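Next up: the structures, one after another.
No value in this document is a laboratory result; all are computed from the given coordinates. As the structure is a computational prediction, the values presented were derived from the model and not from experiment. Cβ atoms are built from the backbone, for glycine too; each structure is taken alone.
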Structure P
Amino acid sequence: MSPSLLIIDDDTSHLASLVKIFNKLNLKVTGIPRGKEALELCERQSFTIILSDLMLPDIDGLDLLVELKKQQVQSEIVIMTAYGTIERAVEAMRRGAYDFITKPFRRAEIERVIQRALERVSLIQENQKLKQALAQARTAASLQTGVVGHAPAFRKVLELAFQAAPSQATILLQGESGTGKEVFARMIHEKSSRAQGPFVAVNCGALPEGIIEAELFGVEKGAFTGAHIKREGRFSRAHGGTLFLDEIGEMPLHLQVKLLRVLQSGEYELVGGNQTLNSDCRIIAATNIDLADAVKENDFREDLYYRLKVIALTLPPLRERYDDVPLLCEYFLKKFSQRHQKELKVISPSAMFSLREYQWPGNVRELENTIERAVVLCQEPSIQVNDLPHEIHKASLEAGSPRLGEDRKNLDPSLFAVPLGTPLQEVERRLIMKTLAFTGGDKRQTAQLLGVATRTIYRKLAAFEDESSS
């Protein structure tokens, strides 16, 4: 099916000329002279591209743009204007226009603009297909447990986890604090043959040294003062399932010996007991320290280290998979919107830019807490920059940020594409205008992204203004 083009222009002779031009380019063209009439049509019919004049007799062009974006979500809108200032053009793109073109324009110029818009639509559609395929490829277990991401480093670890899950092998999860090691452990458990059994977690670093042994192995009645009843430990509670030992590097050395015995023979005794019990649980351990270094420092047993790392998986920090930030934000937004009964559907582009720019020293846990905070505090239909902690918004404004260069590389290239042969002055104008639209009109942030002084942006905009009025 041929792409469709809706042209809105109250200059009927100009409208007829445009319809004639694009009919010859294998486009299904519809021409309408009134904005309100176009809105009525768009309630019944979808268009690939909409080319609209900014000055119409029956409705303000910017208001029309907003309404068209609501009705034609998948369409790209190009604005025509003979009157608009640079600020008005930026405002049009900030409200969702793909591009603008100033009257009078040459036929070749308008054809190039529409062709770029068509390529943009095609690219978005392909990306949507890829995202749908990716979503279908994700397992139900990964979604239910919150293991979300498609960055190469993350997917590699996830694939290894899927391969290891059905086995009975001991697994060691390594990674910085907040990278999601417990979430990963739960996912492995749910993909294993022990999924119907319990998943029992214990944080070895959170329990005092005098209590952790009793928590793990249980206590015999009368073992010490206050032990009035026999109490089972985590090994017993995890029978038939999985025991997750978080912060294993914090386990005291004398308990490491007992854990080693369980891993080797499956045997242990209650604290104060003399009856040997058998353990039937899979061990998944996690650490945020380098256990190999701990072995060298004699803080961790070497034999236990090798027993634990039968399969070792290292979870990457969020700063090494920041392309996953939008995907994780979407997951957490849905999760916390439901929990707190808020009807929030999106995160604004400027807020998402700040979220992607931040370094996330606390990794996924910090991002999760940030989104929950934003959901609770947000008073608008979408999360805005002001709903984020100051340090996160600040990160996107700091000149020389380490992530700034990475963000340049990862911006959608189609937003800035220009055809070969475009005059250099026009390339510069489009690049500045598109970057301004991307930053919501923030000239300082635009200058940082383009690697120039803020005064350069002001000077260029003034020059564009002079050209437009001449």
Structure Q
Amino acid sequence: MSLPLVSVLVTVHDDASRVGATLDDVLTQDYPQEAIELIVVDDGSQDATADVLDEYRQIYPGRLRVLRQPRGGASAALDRALREARGELLAPLAAGDRWPHGRVRAQVALLERRPEVGLVYSRMLPRDNAHGTPVWLPELEVDPPRGRPVGRLLREEIVAPSSLLLRATLLDRLTPIPSEIPRAGWWLTVRAAKAGEIEWLPETPDGVVETLPHPGDRVTRLREQLLFQRWFLRRTTSESMFLDELGEIWRAFAAGARKLLSAADDPFAELIPVSDADRADARRLLADAREALSRGDSRPGLALAARAAATDPFCDAARTLLAEALARRPRRSPSDPLAGARRFVTLAFADELLADCSLLQAYVRSFDGHADATLAIDASGLTPAAAELKLSRLVHEHGLDGAEGAHLIAVLGPIDAAVRERLPFGVDALLTATPRPAPAAPSFAARETAALRAFAARRSAA
């Protein structure tokens, strides 16, 4: 069986002293070299980087393609490399970062085994301390981000950009990288988690990615963090995957601002730029948020309040309204299989919906996308790939993939058997032709969805 072509995307800027070691790691991988496309984007280097790259091209004729461009920044360099890549799999790699000998082979094998995974990543160690403390929060060794943890990924940059491998089929949803995004690797990870699953691949202590410290001083890094988080917060909608973790994301954003103010040691430091147009937009969004919340539209109101506060973080009224909206929202743990659900949750079972579409048809007649309600479909008995294929087809056939359709989430496996057994007891209602005995949630059949909607209205008003 032929192996997929892997495009390794090396970005360099004034890296003459360290790019050679990075290229050596790529050129000595235990993955067939004919299945590796090595692209180097020189982002306006002024030192001897060009000479080093020319030397490698002479030593390894036809093995690396060098693209030169005026200085545009790391994000622009990676964006160009992504556009130029021809591989099925893509691996960003910053000059100076190091790979273990079997890195490509191991990560390709995982993606081959797990078609539902769009991005895989590994651990990293500091370049100058290969046997010291990992650049990795200790709790992540126990619980690294897996699945689609968009909210967790937005709180902080915890995936090393040079440790990831992703599918080229995701590119339409990852590029172009916005010019105002300062952390391209962070961007790829968050967007990949929005588009599909991500997975962590453990590596032995002597075979981890080594990386140089993040370039720039602490003030620059904190400012980049704020700009990154603000970009996503300003685009919050009632459908955002991270809406139920918005409070944690906002607290991380605010904590970063406090750290930046302290690190800058300047009471007049500009934390993030806010224009007159931004202030006007924030006032408009604030008015819309108040109106939505007064109508009882909690999710749209919360999203609008977040957008107002992120558009003008210095607006006390916007921050106050956001805090009030967050306080009124019930919270779920990100590890909860129902994370992302709205206030009222109805549980259905994939095998029933696939066998009898009348259940789903009846539900969508009673609940549209404006309802503060979610239909959670337990598909944990199927493989993730089969669940995605079958449920996507079902949703498309019923026209539910538009913005106005009923809000649906899928509960995908593998999940603990005990967790699956408790699902019917942890929701508000069941949509099923086979009622479960108490103390499970009350059951509603296809002909009873009007009663289900009335029940949801009473619960939400309580």
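Assign the value 1.6, calculated as distance in nm of label points 7 Å out along Cα→Cβ at positions 250 and 290, to the correct structure from P, Q.
It must be structure Q, since only it matches.
Of the structures labelled P, Q, which one yields 20, 40, 24, 13, 2 when P(r) over Cα pairs in 20 Å bins from 0, in percent is computed from its coordinates? It would help to have the intermediate numbers written out before the result.
Details: P: 20, 40, 24, 13, 2; Q: 22, 50, 26, 2.
Structure of origin is P.
For mean count of other Cβ atoms within 10 Å over residues 154-161, which structure out of P, Q has the highest calculated value? It would help to have the intermediate numbers written out before the result.
Values: P: 17.4; Q: 21.2.
Largest calculated value belongs to Q.
Here helix-only ellipticity at 222 nm (-39500 (n - 2.57) for each DSSP H run of 4 or more, over all residues; to 500) has been calculated and equals -13000, so which of P, Q was it run on? Spell out each step's value before the answer.
Values: P: -15000; Q: -13000.
Value -13000 for helix-only ellipticity at 222 nm (-39500 (n - 2.57) for each DSSP H run of 4 or more, over all residues; to 500) corresponds to Q out of P, Q.
Using FRET efficiency 1/(1 + (r/R0)^6) of positions 282 and 362 (r between Cβ atoms, R0 = 25 Å, to 0.05) as the calculated read-out, with 0.05 as its value, let me know the right label among P, Q.
Structure of origin is Q.
With mean projected area of the Cα convex hull in nm², for residues 242-433 alone coming out at 17.8, pick the structure among P, Q it was computed from. Intermediate values should be presented prior to the final figure.
Numbers: P: 17.8; Q: 13.3.
The read-out comes from structure P.
Determine which structure produced the value 7.5 for distance in nm of label points 7 Å out along Cα→Cβ at positions 42 and 298, calculated from the coordinates; the candidates are P, Q. Don't jump to the answer; show the numbers that get you there.
Details: P: 7.5; Q: 5.8.
Only structure P yields this read-out.
Using the calculated result 0.35 for FRET efficiency 1/(1 + (r/R0)^6) of positions 178 and 426 (r between Cβ atoms, R0 = 35 Å, to 0.05), pick out the matching structure from P, Q. Intermediate values should be presented prior to the final figure.
On the way: P: 0.15; Q: 0.35.
Comparing all candidates, it corresponds to Q.
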